[in-house]
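These are the structures, in structure tokens.
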Structure P
Amino acid sequence: MITSLRNVIQQWRRTVRWAKMPIVRQPLRHALHHSIITWERGHVRAAVIELGEGAAELLGVSVVPVHGIGGTHHPDVDRWFAGCDEALTVAEDMTALTGRKWVPNQVTMCVSSEITRSLPVTVTRVRKAADQPISFEELGILLQRCYRRAQDLIDGGGRASEDIVWGTVTELRLDGQRVPYPLGLRGETLEARVHFCVAPLEWLRALEVVAERLEVGLTGIIPENVVYASALGDLPALLILLDEHHTSISLVHGGQLQWSTLVPVGEKEITGGTAEALELQGRQADLLMRAYRSRQLSHGVEQALARAYWAELRRWMYTMADGVTAIHGSERPNGDAAEPLPATVYFADISRRAPEAFPSLGTPFWERCLPFERCPEPVALSVSTVRDVLDCTTQASGPAFLLLRALARYVAQLNAPGDNLDRTLAEMIRWRRGMPSAQSR
């Protein structure tokens, strides 16, 4: 009864607010306008974007506090829907400043890497007509086999509580030789290596229900490390994302993940270990770290804290090195030796509570932890890293909007004109139960 009354009130509220402004609606496919949502710890961000030739314009943005978002929490559909509905409504209202109010029927959501896991798959196909050029349709068939193999691995591994949400082609080979794009080439054996990401069904169903209540089509659920990686350009690099209770490390090439791993050490573990060494806990540790960064401690206390903190940063780097070695140092599926790691290391402190972590990645200690090709060069991810995104609202220029802007670029690139293997994969992935017909929200 209460839920029905709430829905009636929300519908009335929208009707009153939108009555003065004509709403422009678009068909589901090939829509020029799109909504995007990032589920971040403690809040949700939303934007309405306009797509064009691989670029995106932010027409409306918003952020709304939502408690209980994170890998350690169970989805709360009612709370999530209320926050998401408010965020989208504010973003859509802001688009009216462009002269028209846009209410897209499609939405792409970004979730924390904490709730996803990687699933690499390699499939080889012997071509019957080796003298015929490879077509895009043939590549699509190979990717379909990769997708089915990944589904078999999920079912066979007793992980029926997960499903595939995303995938990218990390490597293509023709007769054993790497090729960037085999379209039009001839050969006998075609091989594809695809990096899939899977997520818990509990999360997928919760986000589907939220989208259904919003009456929008949920076209994609993208892990945040994928979104950040898409903004990094063509050169190979490591991507490190420090969160409260975990760190995500990925190898990126051409804006795509080659592999990714998650280690259970985050800002809370670094700070907590430092406090434990000084026999402090809870709020005392936070106050001490604040005093340390503002240079308010005596020389002796400052030196003791610096030693303990550096020890915890070293432990963090050791843990990351172990995770990277396990996945990068293992035998390649083709028998190739593991290549040296790129020197460029992109870093983002998602917790925004460990400013000392970034400079530690430029130390000789970190260089000795892994087989880098040369001395590592840390680069802080920033809004300027994300190209091809125009902020028409002038309200999304701060570092807090980095993920939202990166998601806007990702959606624009995925929907850019021309053949796109990742878009082909996205169309194959069928975790969604169906999309609503075009209508106003």
Structure Q
Amino acid sequence: MEVTQNSLPRSMRYARTGVNAVEAESTLRRWDSVNGSSNFSPTGANEIRIKISAGNAFLDGNKSYLYFKVTGATNAFFVDGHAGSFFDRITIESNGQLLERLDRYALYSNLKKFYCNGENREINKSNAQGGGGSLVWQAGAAHVAQEIVEVSLSSLGEAVASGNSKVFCIELESGLLKNHHEKAIPMGASELDLVLRLKQNNGAIVAAAADAPTWVIDTPRFYAPCYQILNGDVLSAYREMMSQQGILIGGDTCKTYINSIPNGASDGQVVQINDRSLSCKALVSILRLGTADSQKQTYSNTGFQLGDGVGSVTRFEYKINGESYPRGGINTTLDPNGRDIGRAYEEAVKAMARHGEEYAHTSVTQNQFAGESLNTYTAAAPISNLVTKGIMAVDLKKFSDDSLRMVGLNTAQNSSPNVLEITKTLMGAGDKEITTFALVEAFWSVSATGTWSVAI
């Protein structure tokens, strides 16, 4: 048998070494807002605009972050999950062309934080679907059930005292900046306009119902590493490629659809979605109280409900072009006696998986997914790790392979309606809001002249 390098164990492949990087230099650059630098607030100047251009350098969006200072007044409050909660909408534009729009950004960013950034995916999946043990903390030596506490990610974020300030640095959940193959924003591309619209005061934070905290944002800045290539041959090849075909960047983004349904019992309540995308990879629907964003005591950005302690969703089914997704729909039972959430959890963690992955690295536990009614903060009992995290979702990907694109369902090929059908029991008073995120592939192009365009 012929022995080759591939026949050897990795520990013996001494001939495999790294190659020298192309000659280059890199620096961390900063872009400030162009419409002021202080006192941005939900009731005043509620929009931040930052113009971003790397000029003769390449911008590494995958390592970029937004920097800003939040100052509180009147009463103390907590960040609702993550500092992305201060922003209701984020858009990226170029020369008047809309490249990416993320509506309900506070909700979307927290959905990603809880479903895509966990380190215990297999443990939580086994617990939620197979009845396996969860991560726990036990107080005391005695094996008493009451002393065992589940370890899970808290919905209660950073505390901000009255008159105090905190500085946050957050990555933006942008498919253009954090694209599939970590491609840099190309040298010579037209300037990007990053526009951040603030969320209403009570919708961004968590505080006691009796308090009336307010907040403002100062010194918003965008940071990103930019590198310049110093090798003339490489630059010449790059310019030739740009002149002949331009550049294509693929990434995952979302479209947002918002509906309202009554609280009464229903059998097949229809929620209109009607997404039209070239590659829709998943649909994810979040049920919340209709007034969640106006109530400071509600975990409005981190509380995702399948039940509210009065009633619950018992079945859901997406219908696209007359076809059922997933086939036959999904039944759910949240009560511990007869609990049935395995299929719903399976679709959720597949739907939220990052590009090229089969399952999301979720931190959501069984008790969070099937939980009911623990979505209100009280100082006496801030049970923040039991805030509900149940979602309705369907995975529409054909393949989980990071070398492939257009792996989702083409919902733009016809004009047939797309709907979500929900069966639920009578829930607590008040209409419910359903926010559906269509997780889709977007394809951004940069022409030879540096002009941006997008297909989605």
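Here, each number is a calculation from the coordinates, and none is a lab measurement. Worth saying up front: this structure is predicted, and the values here are computed from it rather than measured. Cβ atoms are built from the backbone, for glycine too; each structure is taken alone.
One of P, Q was used to compute FRET efficiency 1/(1 + (r/R0)^6) of positions 178 and 394 (r between Cβ atoms, R0 = 41 Å, to 0.05), and the answer was 0.40. Which one was it? Present the calculation step by step, with values, prior to reporting the outcome.
On the way: P: 0.40; Q: 0.95.
The value was obtained from structure P.
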With helix-only ellipticity at 222 nm (-39500 (n - 2.57) for each DSSP H run of 4 or more, over all residues; to 500) computed for every candidate in P, Q, -11500 is reproduced by structure P
Source structure (of P, Q) for relative contact order in percent (Cα under 8 Å, 6 or more apart), computed value 19: P
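Which of the displayed structures (P, Q) returns the greatest value of percent of Cα pairs over 20 Å apart, for residues 122-209 alone on calculation?
The structure with the largest value is Q.
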For which of the structures P, Q does the calculation of FRET efficiency 1/(1 + (r/R0)^6) of positions 50 and 154 (r between Cβ atoms, R0 = 41 Å, to 0.05) return 0.65? P
